Structure formats: C-alpha cells, structure tokens
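Engineer: Read through the structures below before going on.
FYI, it's all coordinate maths here, none of it is from the lab. Computed from a predicted structure; not experimentally measured. Cβ atoms are built from the backbone, for glycine too; each structure is taken alone.
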Structure 1
Amino acid sequence: MTAVLELLEVSRVHGSGATAVNALRGVSLQVGAGEFVAVMGPSGSGKSTLLNIAGGLDSPSAGEVTVEGVALAGMTRADLAQVRRRSVGYVFQELNLIPALTAAENVALPRELDGVSTRKARAEALAALKDVDLAGVAGRFPDELSGGQQQRIAIARALVGPRRLLLADEPTGALDSVTGEDVMKLLRSRCDEGAAAVLVTHDARLAGWSDRVIFLRDGLMVDDTGTPPTAGSLLTGGAGR
C-alpha cells in the first residue's frame, strides 16, 4: 500500500510554560491510497489539529509530515500552497466560499490557480457539482443558497480535479441525513478510485463508512482499529472495542 499521508511522531504545542497546551502528543499515522480513515474523540482531543497539520495549514512542534512522499517541513508558503492545491482537498466546518463568485467559479478556483485553463477548470467544476447533485445552481452565488447547498459546494470544491488526499471535518454537519449519506458515498467512491481520505466526525454512523478508525484523547492516539465503532463503544471511551 502506497502512503499518501504519513505523520511520524507528530506533536503540536500551543503556547509555552505553565499555559502550554499539548494539542497532539507523538501521533503517528499512515493513510494509503484507497484508504478511508475516520478520526474520533471528544471535543479538544486534537482531531482538528491533526487535520490541519496533515494538510499543511499548521506546522507540528515536533515530528514529520509527508504528503505523497513529499516532506512538508521547510517548505516555503508558496510551495505549501501548491501542494494543497494539487494534492489536498479540504472540507472544513468553515466553508470559506467566496461571496462574489458563483458556485461553479468557487469550485473551479483552485484548479485555475494551479494553471488549468478556464474552460477545463469550469468543466471539472460542473462535473463536481453534478456529483453532489447541484448542477442546477452552478450560476448562483453563495448567499442565494441554503446552508446545506453551500456545504455541498464546499465538498465539490474539495473533490474537483485529481487530488489524492481528502481531509474532511464534520462534512455533513449542515446536511439532512439523506444528503449526508450521499456525500459519504461520494467520499467512499473517491477512495475506491485510489484517493486517501481522513474524516473527523463525532458520528459513529459516518465512521462506519471508513476502513479504519483512529480514536484520540487529550492529544494521544488511544486506539487504531480496523473496525468502525458502535455508539455503545463511544460511551465506554473506545473505538471498535
């Protein structure tokens, strides 16, 4: 299995001295091509920090991070931005859609920034919008759409183009259960096509789409199992136990 994402003994400390917060403590994780990994744990356990570091939005205090075999340490800001545009698709809780751009333009933007022609970028954007059942709103602006529609546009933007690593932080939070299931099917299908995905979620039903579950507590990886968790296992503090 080829590693698309690898974290080796990664730690992240915020602040210093008596007020220092250990968001991550020596976490190691490898996600291969075609693998879907869910990350679970209570609030403040380090889940979002792990996702930010995996995608180069934050830097570890110690340890190493590689994406498609390329080490992120020491990269310039421009080089990191290029890695994110080409290799990493994000779906975070803050959608970060640009109000002045239409749905199709928002989705196409990362591809255009990476030098893809406007015509090709738009075609890819329309295909991604079709995948999330929003082809009919391609010409509308974010403030003309519901919160759930905006969330699906953000998902389409993460999935557009040939990205190999998908990072999702509660991607179905603003969606109804049926649409949320459709989104999970789409993420699963991208993994089946060879992408790697890391999903942060509190929902054991969503984690059930994954191949493997990582459970964090207080910045530590306390469980790494190939069995998706049940609701009962979460009450006892473990994943898949």
Structure 2
Amino acid sequence: MKWFYIDESITDGDRRQGPFSIEEIQSFVKEGKITGTTLVWHSGEEAWRPWKEAAAEMEQNEANQDKILQETINEILKQQVLTKRYAPFFVRSLAYSVDLIILTIAGFAVMGILCATGLMNFQELLQSMEAFSSAPSFETMNNFFSLPGMDLFTSISFLIQTVYFIVLHALYGATVGKKLFRIHVETGAGNKISWMGAIIRYIASIMSMMLYGLGYLTVLIDPKRRGLHDFIASTCVVYNTPKTLQITEK
C-alpha cells in the first residue's frame, strides 16, 4: 500500500508527495514533515483526510486484529482443555513407583532415627531381615513385625505416607511422581481437587490396594483411565495442559 501526502510548504504547483510506504510516512511524522492536520491518501481511500484520522483508524484496526488473534488463541486453548488426555496405566504406575521410592527413603530415615534413639535394635532388625530373606514364611515375617519399636515405625511411616499423598494432591493436584510425568489429578468437571476430595481419594486408594490391587486394574478398561478410587472420589488423572499458549486479558 502506497501513501501520499500534501506538502503545505509548497505554494506553487503540485503539492502532492509520494508514493511512500507507511514506514516512511511514520518517519515523516517523527521529523515533523507531517502533522495531525496534514492531508494524506492511500489506494482504496475515497478522499484525502487529515493524518490524525488515518492514524486513529490504523490504531483501531491493529487493536481489532489483536482482539481477533487473542480470541483465536483462547478458542485453541479451550479446545485443548476440552480434549483431555487421560494418563494410562503404565504412566500412572511409573509415577507411583517414584512416589514409593521417595517414601521408602523416608522410611529408612525414620528407621535410622528410631535405631539411633534406642527405640529399635539395629542388630535384631538385620537378623530378622536375613531370616526372612533366607526362608520367607509367615513365621519369619511375623517375627520381623513383632520386633520392639516396629509398631511405632509402622505408625510413623503410615502417617508420612498419608500426609504425602493428601497434602500434595490437595495443594498441587499431583505428587512428585505425577509431576515428573506431567500428569495431575482433577475432578470430573476439570476443577482442582479439594482437601476433602484428596482425603476421600486417599482412603479409597487404600481400599483399591486391599482388593489385591484389583481396584487399579479398572484403569486398563475405563475410557477415562479411572481406578476404583477415582470412581469413588469422582476424579481422573490427566496430562497437564500445554503452556505454549497463554490466555491474557487485553
């Protein structure tokens, strides 16, 4: 698009100057050659008009284009949110394995503290573990869990596990394992899980485990990859929404 303007400093002959690009016109504005009252014209215009009117229209057109672009981006993001990608059994298993490793490390730390304070006997603990590993049986397992301080160790470990799953799900919607694999827990409506929802889901997950893990196998057949505890808590595990596009308000 080529622009022309009327050079008011010329008093005789053709005062029309051009053609120029819009960049050149804008540079003339900065230099003072073109003022708000200077008449300008470009192809497609019906008549000459002051620069301030043309500039105002250009700004409005740019604002409209930005609005259209933002609406397009918002629509794309809306479709991304509506098209959920549910986390499959394998990915959820890997995430849970990471959580178990973290909890196991925490358990060893608790065991070390109890042994250091004399509430557990390290030598008895080693002997009982060796006896169970060499001859696994109900008796050797019962002897291991009957050791002094084992009840306290079990209670503290269970408390750590409970706090770990409930707090992280309530605050962030995901444990460390889920964060690592970019998945999170949300309600069936797509909202952030509440504290009560996190508590219900955790208790229900214990029920799923008590059923010999069968409560987790529904993830393999359910279209939304929900386990028994997800059905009870009305939750699902989905992949995080990509953040390549952000919704911003103009």
Structure 3
Amino acid sequence: MRQEAERAAPPDSDRPEEATPVRRMVTLRPRDAATLILLDRSRKKLRVLMGRRHAGLAFMGGKFVFPGGRTEPVDRRMPVAGALSQRADDALRAKLPRAPHHLGRSLALAAIRETFEETGLLIGTRDYGPPEAAPEGAWQAFAEEGVMPDLEALHLVARAITPPKRARRFDTRFFAVDRKAVAAERSGIVGPDSELTEIAWVDLDAARKLDLPRITRVILDDLEAAAAAGFPPYRPIPFYFERRGKGLREEI
C-alpha cells in the first residue's frame, strides 16, 4: 500500500496557497515472509512446483511464483516433528540484531502453512501421529490429516528484500524441500478464483521461460547450484537487497 505525505512550503515561499503541494513517498518497512520450493528428483531433470498468481492480485498478479506469504503470529505455536538445523537458524537471524529466538521456526512454519493454503499440499510426517494441539485456521487441517510439520526436511536457499518504493515490501526467506515430504493433499485449493489459478511441476529450463518476477529468476540459479552440491549445510546463503538505488548481493 502506498503511503504519501505532503511537504509544506517554507514560510517565505511565494507559492500561491492553492497550489498543489509537493508529495513524497514513504518507504514501507518490509514484512517477514517465507517461500517454499518443492523439488521433484524422480526424473532426470530436477523439477520444481510453480504456480500462477491470480491476475487480479495487486502484488505480482499473473506471475509464476513459488508458494509462500507472510508470517502469522500463530505459526510459532504449531508443534513440529523436527527442528531446523542450527546453521539455518543462525543464517535466518543474521544481520538482524534484535531477531527473536523463534524467528527461524516462525519463518519455516509460515512457508509450510502458506504452501498448504495455496496448493493443498501438507508438508511433514505422519510417523508421530497428529499434533496434540494446533492453532486455529489452516493448521487445523494438519491435525485432521494427522500430519506434523517437519522443519528438519527444509533447506534454506536464499533471502531477498523487496526494493524500496514498492506498493508492498517483504523480507522473504526461500526454503526448499523434497516432494517426498508431502504427507497429504487436499483438493479444490487451486482454481480460477484462488490465489494460485494453476500449478505445475516444471524443470528449471522450462521455469525460466515462464513469466517470472525478477527475483524468482535469480533464486532459480541459486537453487540449481545448491541442489547440484547436495545442499551442503555450511554453504553461504545469498542475501539480496537494494541500497541507494543499487541492487546488492551479500552472503550470510
């Protein structure tokens, strides 16, 4: 959402009172968000799950993306079967001096919840039975299906912050997980009136030919390199952001 503020003229200005005031745009603070890249290794070429966002959406309408969205306060209260690696947790809190201790858990769970809400896929395991308690909303489906989210199965791929002066801004962490981590599926989630109007498993070359946001195309390259190396636990994690109008890439 754009926010604007008027800049008043100085007292000695000779500008007529009825003149249109100069306006400036306020930079929005990015909201924490998470994305999940599902990987299918059953064929010769690695495939990923991508979905087309509804054309009527204000943010990236009509683009092909990975499932994901912003964190919700209830996410950190969802029981899990396995925790994130310490390396991933440390990287998620890097460059954030006041990061809460539950940040990594909240982000990973948000990626799993958003994936269910947008695709109907429940990521986790049935080996431990249903969670004893689940927050209201989308997490109730996990309890009903007997699925416990398994954060240990997730790999951290990258982090990216939406550039300033955009209508919406997110501080997004990209995770990857193997398709084998899909423990259950509910139909009827994807459709012409849904957030994702279609989903498809595509190899990386085919994915690059889709109508993608710029950052998604960049993340595909990072994903390909990390997957080819077998997601080594202590590899550098790329971090993309903009400063003074210049796009930057750091490693965390």
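Engineer: Given that semi-axes √(5λ) of the Cα gyration tensor in Å, derived from a single structure, equals 29, 21, 16, which label among 1, 2, 3 identifies that structure?
Structural biologist: Working: 1: 29, 21, 16; 2: 73, 21, 13; 3: 35, 20, 20.
Going label by label, the one that fits is 1.
Engineer: If distance in nm of label points 7 Å out along Cα→Cβ at positions 95 and 215 is calculated from each of 1, 2, 3, which structure is the one that comes out at 1.7? Provide the component values of the computation, followed by the final result.
Structural biologist: On the way: 1: 3.4; 2: 1.7; 3: 1.2.
The value was obtained from structure 2.
Engineer: Assuming 77, 29, 23 is Cα extents along the principal axes in Å, for residues 63-206 alone as calculated from a single structure, say which of 1, 2, 3 it is.
Structural biologist: On the way: 1: 41, 40, 26; 2: 77, 29, 23; 3: 39, 36, 30.
Derived from the structure labelled 2.
Engineer: While we're on this one: Of structures 1, 2, 3, which gives -10000 when helix-only ellipticity at 222 nm (-39500 (n - 2.57) for each DSSP H run of 4 or more, over all residues; to 500) is computed from the coordinates?
Structural biologist: Numbers: 1: -10000; 2: -19000; 3: -6000.
Of the options listed, only 1 reproduces it.
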